[in-house]
Every structure is written in C-alpha cells, then in structure tokens.
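Just below sit the structures, each encoded as structure tokens.
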Structure 1
Amino acid sequence: MGQKLRVLFVASEGVPFAKTGGLADIVGTLPQALEELGVEVKVLMPYYGMVKQGKAPTTLIAEDLEVNLGLINHTFNLMAPTDPGAPFYFVERDEFYERSQLYGTPRGDYFDNLERFAFFSGAVLPFCRALDFHPDLIHCHDWQSALAPVYLRHRWGGEDILAGAKTVFTIHNLAYQGLFPRDKYPLLGLDWSFYGIDGLEYYGQINLLKGGINSADAVTTVSPSYSREIQTPEFGCGLEGVLRTRAEQLHGILNGVDYQDWSPETDSLIPAKFSRKDLKGKAASKAALMEAFGLSPDLADAPILAIISRLADQKGFDLVEQVLPQLMKQKLMVVILGTGEEKYHRWLEAEAPKFKGKLGVKIAFNNQLAHLMEAGADMFLMPSRYEPCGLNQIYSMKYGTIPVVRATGGLADTVTPVGDPKTLGTGFVFTDYTAEAFLKAIHTALDAYANKDLWQRIMVHAMTQDFSWKVSARKYLELYKSLVG
C-alpha cells in the first residue's frame, strides 16, 4: 500500500471552533471526508478567544516557534484539541488573536489585520518543522491565508520540509480580498520585485487574494457557476482579468454538506425528528420556532419564511428591506437570524416592534436556533446579489423547507426551479436582481404552498437531494493527485 497523501489546510476559521460563515463549515467537514478517502489531513488555524473559551479543551504542543517576516519577528505557541481525533492545530499569540471577533467589529475591520494574517501564513513553515510534517499539498482558503502560496513560491523554496509541496487556493468569496496600504508591504518579508502587476499590487494597494491567485498551483471556487461568473466584469470584483489568465488552473467544485449535523432524521437540536417518509415531526419544530420568536398563535396555519444570513448587501438585504412591507400585509410570518452591517441591525431593530407576532428578529449567531429555523420554517429566502456557493439552501432542502433563491453562483447549481418540465423542482428561482422579481417568486411559492398536496410533493422531492461531501471530496482528491503526480 502506498504512502498516504499528506495535505495541510490553512484557514482562518473552522467549525466547531470558530465561525463567521460558510468557510468554517467547509474547513470543519471537508478534511474528514478526505480522511475517509485515505488522505492524511492537518488543519492550521489561529487560536482565537472563542477557541480558547470554547467547549473543546486544548493542549500545548510546542512553545516559542518563530515566524520571521521582515519587520515582523514574533514567536507563537502551538495548541491542539486534547481529543486526538481532531486534526486541528492552533497558532497562539494573544496580541493578534485574543479578541471578541475574528476579523473586526460592525464598525469595521481590525486595524492590524495585515500583520495578524501575514503572521498566520508565516506560521506554516515553523508548524511543519515542529511536527516534522512534510505536506504534499497545502490547501489555503481566502485572503487570510493567501500569503502561504506566495511564501512557498518566493521565500521557502529551499526548505527541505516543504520540498515538492504544491498549493491549492480556494476562493470562498471574491469580494473579500485583503486590501491594505502599499506602505505596509515591508511587513510581509517579501522582495519588492513581487510587488507588481503580476504579484500583489492592485491599484496602488496590497491585494493578498491576488497574490494567492497568482502564486498557487491551482485555484478553486466553491461552485461551477461561480468559477465562470468571477471571470466577468459583473462578478469579478476587479480581478476578472487575473482570473482569466489562470482559467486553465481554475476549477469550480461545489461545496458539500455534513448530513450528520444537518438532517432532520438525526438532528438532536430540534424537538422531534422527521424524514421524507414521515413528515409529522416538522409541525413540532414549527410550533417551537413560533414560540422562540414570539409569533402569534393565530397564524399557526400560515407559512413561516426564514432567513439565516450575514446581514449584508451581498446577501440581498436591500431587496429584503424593499419587500418586507408588502409581506407584512399578508397572512404569513418572517423570522430573521444573523449579524452583519450596522445599517441592517438598526433597520431590523426598528421594524420588529412594528410587526410583533408576525416578524421575529434575532441579531445574533445561534446554532441551535438556526437548526430550529431550518426544521420549522416552510420557506427559506436567499435573494443574494451573488453567492459563491451557499449552504443554507442545501440544509433547507434536507429539512423540507423550500428555498426561494436568486439564480446566481451555487444557488443556480443546487436549486432546480419548480415548474421545470423535466423535474418537479426543489425551489423557487428568480433571475433579475429586483424587488419585483423577488416578490413575484415569493408569491409563486405562496400559491404553491396553498396547494397542500403539491407542496408536500415538492418537500419530499427536495428532501431526496444529496449534496454530501462524497462527490465533492473525490473531485478535490483528483485535483490534488493531478498536481502532486
């Protein structure tokens, strides 16, 4: 039997330790799927305050490991979960990571994010030395770890422990690029020759994401449609030209989900389990959801429309803001869970009291409530301006909660429109980014909901869909093998 392929994930978040979005779900689940395929995976993350204060106890693995990055010369301790089954390791330096949030507050990003994540990327080399780990491939995620491929190509070429290592760089959201002032470039420990049009330069600034795209051996996005969209001016966020030059190395691999965590048949966070063969338990979740949000019992037979999201323009909250007054005139309920831009915090906090019993709002991250919403709601709204992949529409289908989505990115790849002549469909889809198109899709869904037999058939069909990691993990493995040889 040949030696296992050795892969190091470098990522700024991962469940169950730290999360702001879908990146964490992928980093927390894909390594396990790869290990089931015979890959040896280790995951390197910062040791945030929320990791330190979390439920999983950790153990000191190594002390005073040094990162040398030009003007940044600091040491860190390496921590790991006490549970030997978890492949995670954490870079501990309280100066950088002992904070209330991962990247910033609702008022803006932390002022020293460049230093924080340059240091984190720089920790890859001392980490591998400390564990005597020779990775065949380093898989980096988003701008926070984008410097690792840059360093491998431009600083670490002579390091035996990384000899022959290839890099994959995954873009989870192209809009977040890691832009910083040019005068901070010396902090990166890179020669100025790499600050240019083929390196990190972007309209007079440092662009970490661009550096990762230019330096990695392969670039992936989290859905096939998104990989095509980001090569166009509409979705390329200014990097469409860079991405087109790497088109042959650009791959769209749809995110998978962990059905051990997100399935109504096994979910321990909902009041009653249910399945496509026996839907009765869904009613208990709906009743519990209404109670959790203080919704009116008089509306028990009306549909609940749910949103679990970052409260941001990207997620279509300008459309939500426009359609909500119309929705509140109808016999239905809306529940919203999430955090994000301060303007949407203020708006929702002002709107909720006006529609008490019909509109439930929680400005928070609450995993247990998210599970209850997926199980208890009737429809799930995702009117995204763009959506690299999206996971909640996939979770929703498994719970028989029918998505209403805009046809973009991973939403277009995962939700089949109801009314498609070839299939019953799994959700309601609109194309134009307008409040009118969004509202029309909701009304079409409400009309279908009124036909109980039709709605139940749509629910059951949606619940049969399989977006587990089985297929996607194999595609990643094929990509890894093509690079390593």
Structure 2
Amino acid sequence: MSDSLAIHWFRKDLRLSDNPSLTAASVHNRVLPIYILDDSNTGEYAMGAASGWWLHHSLVSLNTSLNSSLSIYRGNPIEILVDIITRCNVKAVYWNRCYEPWAMHRDEKIKARLQARAIAVESYNGALLWEPWTVKKNNGDPYKVFTPFYRQGCLQSEVPRQPVPIPQATLYHHDTESTLSIDNLGLLPNTQWGKGLEANWIIGEEGAQARCRQFINEGLSEYKDGRNLPAKPYVSRLSPYLNFGEISPHQLWYTVRSIADNQHVEHFCRELGWREFSYSQLYHNPDLPTKNLQQKFDNFPWVEDQASLRAWQKGQTGVPMVDAGMRELWQTGYMHNRVRMIVGSFLVKNLRLHWHNGKQWFWDTLVDADLANNSASWQWVAGCGADAAPYFRIFNPITQGQKFDPDGCYVRRFIPEIAYLPNQYLFNPWEAPEHILKAAGVELGITYPKAIVDLKMSRNLALTAFQSLKKLSS
C-alpha cells in the first residue's frame, strides 16, 4: 500500500513474531505501534499487582524490540484512538482480538465508532487456536465437557493456522506529542515484593522463546506424568508468556509437534486445549467469573472466616503441602498446577471458604492471571463448573504430598523451618512424636503453625454440606 499510516494496537499480543494484526498493518509501510492501559472499561477486572509487574517489564522488552517506537497511553481507548487518528491522519486501525466479555463489548463500540469516521478497522485471532464461537456441537450448542470439546470440537475442525514471521521492512512511527513513558503507567508495586519476582523470570518475547527451548530440552520428554511433580522441571511455565501474548499458542502447537510425535507432545497439546476450553466457557457464559455454572451451588453453605483465609493466603495453615504452594505463589508469582489443585481444594472444601476468595487472590498474585483460566479453574476445583471435579473429590494434602513430592524437595524448599523433619512426618507434622519434632527444631505453634483444621473432620463436614445440596435439589 502507499505511504499511509496505520495503527497496530498492542493488547495481549506483546510480540513481533506470529502477530497477525501487526503483519496485516505492515502493508501500509508506516505503522504506529501503540499500547493503551485501559483502566476505564475493566471495572472489577482491573489487573492485579503481579500482572501489572509483568506488564511493565513486558512493555519495556517490546519497546526495545521496536527500537523505542512504542507509543504508550492511558485512559479510554476510544478517546485516545480518535485523538491519534485526528492528529496523525491515520487511515486504518488493526488489533488482535481479546475475549474477556468487557473487552469484546468495548471493541464492538470502538469498531463502530471508527468505521463511522471512515477508518478501516480489522481484527484478528492472535491468542487462540480456535475461535470460541466456532467450536460447537452438531446441534449448535457449546460443549460442556472437555474431552468431546477437544476431540470432536477442536481436533476435527480446521487445523490451527501456521505461525507468521516478523513483518519485514516496516517503518515504525512514534507519536512524540502525547505518549507517556512506561514508568508513567505506575504498574510496578510500591513494595519490595516485585524485586523478589525478578529472579524467577526473563520477561518478553525473547524470554518466552528461551523458556520454550528450555522446556523442550528439559521437560517435554517427561511431561505426561512428570508434570505432576512440583519439584521437577517438567512443566512448561509458559502460562504467563501465553497470557501476555509474548508467545502464541500456534507457535507452541507447531514447535512441539515438530520435535516429536508421542504421548508427551499430545498431552502438552491437550493442555493447550484446556486453555481453549476455558475461553469457550467464558465466551458462552460471560458471568463465569462470578456465577456458579451449576446453580445448585448458589445454596451452598459457605463459611465466613477471615482468619483462616489470611492463613491460607500467607502459607500459614500448618498443612505443609498447602503452605508450600501458597509460598511459592507469593515468592515467584507462580504455582505448580498440581499444587494449585491441592490448595484450591483445601480452601473450598476443607475450609469451605467461597471459591471467589481463591479466584481473587490468584488474580492479584499470579503472573499468569487470566480471566478465563482463573475463573474456569476455580469453578472446576469447587465442583460448580463445567466438567468439574465432583465436590466429593477432596484432595488429601498429605497423600498428595507423599505421592507427588516423595522426597520432600518441594516442601523443604518453601518451608525451610520444617526441613529437618523426616519424610514420614514432613506432610503431617502434627502426627510426629514430640522427640521427632524437637530433633528437627520444630515447635508447632511457635516455629511452624499448628494445623488450622482437622483434615478428616473438615472433609466430613464438606461432604455433609454437599449432601445438603442434593436434598435441596431433590
């Protein structure tokens, strides 16, 4: 195309490679790459502290990749876009789609407003292997169970598109008149907490590619079963990079399939399918973050207990496998997937605290906090979601630890105050004889908390609560 200027609006696609919108915008030769921190439309879904920290560093990385041509704004996107278009004589606006209900509603209004001004607007899929509205049953209904969703809905539909390369010979334009600095966005936390996260991540597109290579070299060959072992390097840890679009699911899909064709690759691709299933649930159930998909849980007798909630958040429940997971989250902004299920089950079943409490804490502290995944996963573990774990499936944190952390390496890493306990009592220190505790330097209630709940008793109370739902629905 001629020397006309087009906007590429970066959102959750903070990368140059396999960026369909950026590639499409590059036909204009001159592209204005922008990022808008939208704090006008998010409402209750404004990003949490960990996400803000990650976003800051991701924008720094992206700006470097663009030779400092990224223009930064904050506010209502429609007002900002109209201002830019008026000042810079922009002819077209391009973006990759977001799928949060509030974002889809916003984008529809923006597209209509710009088209009314004779501005060309194009949007693309840069975040999902399959658009959520395309994966349906033969009768047009959305899938409610994962396995048929993935096997019949996804794998038997169109093959995911191939990744596209970085557009070449693109002249990037910078808006020098009204752009902000990344620091102006105020994304970094005011505490030293963010400093502790930095040692665990290399943020940005290059970091995503490096993490992908490391996973292929160290984890993929053991992924199917090894992904359940939190002390081992067999999980991908790619979720935050996917969430911020520093790497695309298409890149991962084709990269792992180019390496091998085995059960580990298939299982990893299946996990990408779970991500797609979460987005499908959110698309077809916009109230997923707040409303039980199974309405009978609207009558569940949740407990209000702020002291127990704070103990859970701080990793001070006295149940080592739970506390290790919550401390991993606080120290790294991440938690191993197997442990997420354990701590989630403990919160909603042993403590009977509403899953909203867990969803909100994860939203604020996870670097991979994603509205679809976070909401669907908490509904899954609470038993009230689509294809959910049955409510009576209550993870026992003792046996889970013994099975998936048999040498105790994970627990000892995050709870050093009980590191000298023998494996026999590492996951259940309240059962250790006094001389064993003393020899390990452990004084329950002093150096490490006493368990805030009896696992057997709380399990029975949870089952009784579940039975009350069955009676109400009968």
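We did not get these values from a lab; they are worked out from the coordinates using the rules stated. These numbers were taken from a predicted model, which means no experiment stands behind them. Cβ atoms are built from the backbone, for glycine too; each structure is taken alone.
Observations, loosely collected:
- Read-out mean count of other Cβ atoms within 10 Å over residues 133-140, computed value 22.8, structure in 1, 2: 1
- When distance in nm of label points 7 Å out along Cα→Cβ at positions 101 and 269 is worked out for each of 1, 2, structure 2 gives the greatest result.
- Mean count of other Cβ atoms within 10 Å over residues 221-228 - highest-scoring structure of 1, 2: 1
- If mean count of other Cβ atoms within 10 Å over residues 69-76 is computed and equals 19.2, the structure in 1, 2: 2
- Winner on distance in nm of label points 7 Å out along Cα→Cβ at positions 5 and 413 once structures 1, 2 are ranked, highest first: 2
- Here FRET efficiency 1/(1 + (r/R0)^6) of positions 157 and 285 (r between Cβ atoms, R0 = 30 Å, to 0.05) was derived from just one of the structures 1, 2, and that gives 0.05; the source is 1.
- Relative contact order in percent (Cα under 8 Å, 6 or more apart) from the coordinates reads 12; which among 1, 2: 1
- Origin of the derived value -10000 (helix-only ellipticity at 222 nm (-39500 (n - 2.57) for each DSSP H run of 4 or more, over all residues; to 500); candidates 1, 2): 1
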